[in-house]
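No lab work stands behind these numbers, since they all come straight from the coordinates. Computed from a prediction, not measured in an experiment: that's the story for all the values here.
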Structure 1
Amino acid sequence: MKTTIEIPDPLLAEARAMAARQNTTVKALVEEALRRFVAQKTGAGPFKLRKASFCGRGLHPEAEDGSWARIRHLIYEGRGT
């Protein structure tokens, strides 16, 4: 959608210079700034990873101690080193 907004000349000059330095367009800068502003005002929190456990059975019995050395051994077991 197209729209028209009024931007003070000094601010537009700064935006054009910034866009040139970042090898982008003023349009892209305005879109990014507006998206950030809207996300901030709507209370969009930080990214949260969804729960994706497989069948909810926990760790494989061989990895239950949870040490990195044991897990690394299990990952590379039988792969030559």
Structure 2
Amino acid sequence: MNPELIDILCCPETKQTVKPADREIVKKMNKLIAGGKLRNRGGKRVRRNLDAALIREDGQYIYPIRNNIPVMLIDEGIYVKE
């Protein structure tokens, strides 16, 4: 993703900055998706693997990047499970 675009994006709920999530987090989330155990904030089961993601500054939520487009909607946010 274009770094300049990331610099202007923020969490739509808290306005915290976001940065690219590391590969381990994306891999962990994709494993949960494959097991049918991941829901977004809107309550819908996440069915499609993440290409990448942006993580909120506090590390609590990620926002998916699909087809190189960040999905910055509150309901599409995914809680980062420990």
Structure 3
Amino acid sequence: MNKMRKRLIFAETAMAGLTGFVAVLTIFWRDWLEVLFRADPDHHNGTAEFAIIAGLAVTSLLLGCIARWQVVRWRRAAALTH
């Protein structure tokens, strides 16, 4: 694999990890949105955070799957050329 492909896989994996971390953070600390943005869109009931956690969980899974798919695809292509 060349440098660009490695960087792409690293970026996708890092983003998957970051979105996964924020999703787990939301489970344990429901008011992080209010603290970070100094706004209260859901009046402290956690609905906005749970909507965000659902989106982040899906994003994390998709990014992880894409990174894995690319690694497998590029390794197969490299094996066929050698």
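Worth a mention:
- Test item: helix-only ellipticity at 222 nm (-39500 (n - 2.57) for each DSSP H run of 4 or more, over all residues; to 500) calculated as -6000, pick one of 1, 2, 3: 2
- Comparison of 1, 2, 3 - label where percent of Cα pairs over 16 Å apart is highest: 1
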